[in-house]
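Following this line, the structures themselves.
Only the coordinates and a few stated rules stand behind these numbers; no lab work does. Since we're looking at a predicted model, the values are computed, not measured. Cβ atoms are built from the backbone, for glycine too; each structure is taken alone.
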Structure 1
Amino acid sequence: MDVSFEQLKSMVVFAKVIEQGSFSGAAKRLGLSRAVVSYHVKKLEQQLQIKLLNRSTRSIHLTEAGQVYYQACKVIATQATSANQQMQNVKNEPEGLIKLTCPVNVGLQLIVPALNEFKQRYPKISLDVSLTDDVEHILNQGIDLAIRGAPLADSGLQATQLSVLKTCLCAAPHYLDRHGRPQKPAQLSEHEWVIYQRQSKTIELSRGNRSYSIAMTGSLSTNNAAARTAFVEAGHGISRVPIYDVQPKVLQGSLEIILPEYQLADIPLYAVFPKGAAEAKRVRLLIDYLKQHIGQLTDAPIVS
């Protein structure tokens, strides 16, 4: 049977409902009302004379037929998006919206400065930037690009490594004046630690062929990277902190690097995005720009 233009629209709406996981999410992403989205799905079921979705007050689930039909609708929606992106790429000056999310401290220290320069270079590209330490659902939230420090867990996503973040152990000089400066890894267990809840409570140091495992204990912990650094700077203990965060404070004299001759594992920093998102010229430009900008900062020599 022939497919009308109206049905093609309904198929794209249906694909977006499944992608977003709800009628309201699809409505927000498409700029339609929830009632219009619901109309398109019901219309499809009437035309096909088969149930595509099982609905409840809180969730939706594909029927067996719906799963088959969704795969076809997804191809159509993806091809339409790709066609628009290709036309966008033809334009001399890139434009459009990039919705980006990243952790708060990485965002303030590395990403926002890069975005300031990127926005000046490409003024027609709009940026919607969310700084949060929560891991947002990229597909459900309609996010184009997420900055993360962990491997992929979602097979519906792709990733490219932007850089690696070097870390060090540090403390405030006045804390070390009171409690002593560790001269070897074993002495670290005698100190108070400011614990960052988003990392393991055990750190691994190495020097040459030898490695050391140290359990961190302390009476102060936080889930915020900026707060961690502030607590260390205030003299509450030792912590493992990225070099980009420590460096200016070392130069100011408010932090001191401990055991600099020992190495800690680098933290990889990724740009994560939905499959096909990097086909958009604006997204690809931003990824390349972030690689260059962050690489220049993280490759700088350490001053201690």
Structure 2
Amino acid sequence: MTDNSEYTPPRVWTWDSENGGRFASVNRPIAGPTHDRDLQVGQHPFQLYSLATPNGVKVTVMFEELLAAGHAGAEYDAWLINIGEGDQFGSGFVSVNPNSKIPAMMDHTTTPPTRVFESGAILLHLAEKFGAFLPSDPANRPEMLSWLFWQIGSAPYLGGGFGHFYAYAPFKMEYPINRFAMETKRQLDVLDRRLSESTYLAGEEYTIADIANWAWYGQLVLGRLYDAAEFLDVKSYANVLRWAKAIDARPAVQRGRMVNRTSGDPKMQLHERHDASDFETRTQDKIGNAAE
């Protein structure tokens, strides 16, 4: 490993607002709103405020899967939160998620409406409300919950660790890239070994554990995250690839990953979703004139 210049931490850390690479303009060491902005509210029972990052995709896939399964009560409005422009620090959004991260949701089926934030919490809330995408055998529930929370605990090493240093840091650094590449490959091996034993993570049924993990690890091995598929040799994880492709072929998943998307292929972008017909009738104004 090459020897980079040594860094000595100061006795007391201070914030350098210019340091932080691509996301320096929106990263900060304090919470709370930076400006007043009310959130829009549509006509459906669920109001989602999000962006099609992997964490956002988890929830839009879940909504589309619920609707495809016949749960008409799962109709939702999906409003775009542009994190690059600091929408997550508006007062309305912070009132729904004090952590200022997407996704966040208001459930208007209750009086007063219930806020739910953190993608795993939203998945579990919706699954329990509709009795869907949970194991039919209660004995398998702990397995499902274990893989759901495994994803929540593991993905920061993939996204904030590997993804940041490999794709977004202002310059390449060998040590953190090697460290987080090793951990990402270890995680892929964990999944690959599990998926050599069963069709899905909790057994033979597709559950919210699969939805959560697919948004990160499925899209990673399908070449959609960080342009890192070759670097990580994802083709060596045959069981993960089999699982990822099977989930990717589901029509609800294909719709879900389009919602609140603002980059990539324009045909795969639907900035906001307010009705099922939006997938067929979206205009160039909605999806942008070109891929970003």
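When mean projected area of the Cα convex hull in nm², for residues 241-280 alone is calculated for each of the structures 1, 2, which structure yields the highest value?
Checked 1, 2; max of mean projected area of the Cα convex hull in nm², for residues 241-280 alone sits with 1.
Hey, mean count of other Cβ atoms within 10 Å over residues 41-48 derived from one of 1, 2 reads 18.9; which structure?
Matching structure: 2.
Can you spot which of 1, 2 the value 1.8 was calculated from, given it is distance in nm of label points 7 Å out along Cα→Cβ at positions 73 and 113?
2
Tell me which of 1, 2 gives -12500 when you compute helix-only ellipticity at 222 nm (-39500 (n - 2.57) for each DSSP H run of 4 or more, over all residues; to 500).
1
State the single structure among 1, 2 that was used to calculate semi-axes √(5λ) of the Cα gyration tensor in Å, giving 30, 26, 19.
2
Of the structures labelled 1, 2, which one yields 33, 15, 10 when semi-axes √(5λ) of the Cα gyration tensor in Å, for residues 9-96 alone is computed from its coordinates?
Checking each candidate, the match is 2.
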